[in-house]
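What follows is calculated from the coordinates using simple rules that are stated; it is not laboratory data. Since we're looking at a predicted model, the values are computed, not measured. Cβ atoms are built from the backbone, for glycine too; each structure is taken alone.
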Structure I
Amino acid sequence: MDLEGKNAIVTGASLGIGSAIALDLAKNGANVAINYRKHDTEANAICGQIAAMGRRGLAIRADVANFKDAQAMVETVVKEFGRVDILVNNAGVNRDAVIWKMTEEQWDEALAINLKGYFNYIRHVAPLFREQGSGKIVNVTSINGLRGKFGQSNYTAAKAGIIGLT
């Protein structure tokens, strides 16, 4: 796929699937803004790999569950790159526990990051995409959002919510 001149945001991109997505987008020509919450060394290393491909990489610390953090990140990307063409919502956490032992905090954190975080970024790029007349949103979810998994009711509820949101 040719993404030359396109600008992407990837949430949860300092490790794992998110970093692989960010690198693949850059390999295909996109500049990539990487969202991370804790892993700044890893996020900056991914940006270094993106730069080595001749693309622009931008690591931005932001809590996806925070509406204003998402807004600030999108605004920063527009300021630095000129526009946003692609959003990949990938950030996620597992806070596994059987429902009768799950704390309210475990439930809330899983839903805040895995579902509300996706809404937060969609909400801030959607007006840009409408104004530009184009834009792509990819929401990463899980098969568990379709069938559930024992000990992951919070995670699977969020992933099912992403399917509905998409």
Structure II
Amino acid sequence: MRLHSFKPALLLAGTLICSSSVFAANMAFSGELIEPACSLDKDTIPVNMGMTYTQYLYKYQRTVGTPFELLLKSCDLTHTNKVKITFDGVRNANLPTFLIVNGSTVRGVAIGLETPSGQALTLGSSENYALLAGNNVLKLNAYLQGEPNALLNQTIRPGSFTSTATFTLEYF
């Protein structure tokens, strides 16, 4: 008999332990969709890096920067006055902050990006720039860098090359 009186008590205890409360609430979302502060002058920006002798790279490790510009047109500063630029692309395995070069024979080099003052732009990292109303010209450089082992062993292989970088503009 004692066993029978224990079952209802156990059932009641289980019901109390498993009881739960349900609450509901609403979430309200709001925001504003705006146009970008500036427009780009071109979708593709060609950078002709010219010809470089392998001996030059063995002596100096890198080329002098080749200037290029990003033209941001018709900047409207109503909602923002700064832009964050992030460059990215396929990275060189031996120089992971540099772009890989594509070519049938070329080996041992990579492409780096920098400001005109020589500050390196790391792929995947951002640089902030202040904007002015109207047109803004962002001046940058690209350069060819020898890979450390290729420089040490003098195994840079010449040839034609290409590379592609992408960049994103984030206004804030």
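When distance in nm of label points 7 Å out along Cα→Cβ at positions 35 and 155 is calculated for each of the structures I, II, the largest result comes from II.
10.8 is what came out when mean count of other Cβ atoms within 10 Å over residues 99-106 was calculated for one structure; which of I, II is it? Corresponding structure: I. Could you figure out which one of I, II the value -5000 for helix-only ellipticity at 222 nm (-39500 (n - 2.57) for each DSSP H run of 4 or more, over all residues; to 500) was computed from? Only structure II yields this read-out.
Among the shown structures I, II, from which was the value 15.8, 51 of Rg and Dmax of the Cα atoms in Å calculated?
Working: I: 15.8, 51; II: 29.4, 101.
Corresponding structure: I.
Can you spot which of I, II the value 1.5 was calculated from, given it is distance in nm of label points 7 Å out along Cα→Cβ at positions 67 and 91? Kindly include the intermediate steps, with their values, before the conclusion.
Working: I: 1.5; II: 3.1.
For distance in nm of label points 7 Å out along Cα→Cβ at positions 67 and 91, the value 1.5 is produced by structure I.
Largest in distance in nm of label points 7 Å out along Cα→Cβ at positions 51 and 75 among the labelled structures I, II is structure II. Name the one structure among I, II that distance in nm of label points 7 Å out along Cα→Cβ at positions 27 and 107 of 4.2 was derived from. Comparing all candidates, it corresponds to I.
One of I, II was used to compute relative contact order in percent (Cα under 8 Å, 6 or more apart), and the answer was 29. Which one was it? Derived from II, not from the others.
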